[in-house]
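Just below sit the structures, each encoded as structure tokens.
Taken together, the values in this text are just the output of simple stated rules run on the coordinates, not laboratory data. Bear in mind that the values here come from a model prediction, so they are computed numbers and not experimental data. Cβ atoms are built from the backbone, for glycine too; each structure is taken alone.
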Structure 1
Amino acid sequence: MLQLVISDSQPMLGAEAAGEYGLWTDYRIPEDRSGWHPMVSRFYEYCLSVTPAGRLPGRQHICPEEIPGFLSRLWMLDVSRDPVRYRYRLCGTELVRSLGREVTGLWLDEAHSQVLENPASRERFRFMLETGRPTWRKGPPLWLRHVDHRTVESCILPLATDGENVDKMLGFVMLFDSRGRPI
């Protein structure tokens, strides 16, 4: 599935993979986030505000209740390193509605077989796991969702209980209909 570039920092999905993380190699969150949905931007800014200097934030630093309206659009994965797999620790109600089923407790590859089939999804998670850097993406859904949910904007933040080794990933998602209106 082709995704057009939204910003210079966003990978083009469907393009030829390059580098050790495929399309995500050398990715950086864009300095200019004016094109982000305001809630996605607030999520990212909140995460930056609780991040300890020179360390990764851990689950212990995150209190989503501090930002109204966020819980229903959040999801969190636990990371297993041997072998590398991701398990849904939680999935907000808006996402469960979009996915059409509860996925909390499921392995990511069980909940979304497309993760295994789509290198952009696999490499995004591996990039964050190994570099500890957050990612942002806006484009067509890469996983099966409700038919009316035509565009997904997501920001994913790697978390580390010890400040160094990623053991969780926290994501925030906005869904948009065919006219670009938030759902």
Structure 2
Amino acid sequence: MTWLRSLLARLSGTAEVPADFAGELAADEQVLAAARADDGPLLATHLGLWLPEGRRVGWHLLTKATWNDDVLVLTEAAESGAAGEAVLLHDLAPRRFRLTAAGRLPEVVHARITGSIRSSEHRDLPCGGARFVQRKIPGRNGFALQVRPDPGTDEQALAPVAAEVAARLRTPRRA
């Protein structure tokens, strides 16, 4: 049966799901690329990146990815509340994956992360600063506003700034 899965993947233009994949794909989830890391497979789908432990991270929650010397370093963000109309994010510790067979995964990861970003701006505040990012969430219509405060920023002061940024983004731009 694995030869049939492999053939169907090649014919449909999708990547093959490795036999030791620990997750469970959604019925309509399309595999775009797969790679082999030391601790298991990584799969890029249209909904996000599956990590070796079988957990999918949506593209809108991947803050940064770098690829160098066969090592993919990912920084994932966790939602930690709201700041006005924005989702408050905090970066988790970067994770390193040594890829023994990278395939197209690094280029797909880069394209999906950057492709999810509609706009990005940093705002200096009296109490620090924050990055506001408008991103597409896989599987949903529209965009979400996210805010990632700089270290030491007073998070309570972000709500009014988030409301102002959200209002400006909703207003159509004039040519």
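Miscellaneous remarks
- FRET efficiency 1/(1 + (r/R0)^6) of positions 20 and 156 (r between Cβ atoms, R0 = 25 Å, to 0.05) derived as 0.85 - corresponding label from 1, 2: 1
- Among 1, 2, structure where Cα Rg over 2.2 N^0.38 Å as derived comes to 1.17: 2
- Calculating distance in nm of label points 7 Å out along Cα→Cβ at positions 52 and 68 for structures 1, 2 picks out 1 as the one with the greatest value.
- FRET efficiency 1/(1 + (r/R0)^6) of positions 36 and 124 (r between Cβ atoms, R0 = 30 Å, to 0.05) from the coordinates reads 0.95; which among 1, 2: 1
- Ranking 1, 2 by mean count of other Cβ atoms within 10 Å over residues 44-51, the structure that comes out highest: 2
- Relative contact order in percent (Cα under 8 Å, 6 or more apart) derived as 17 - corresponding label from 1, 2: 2
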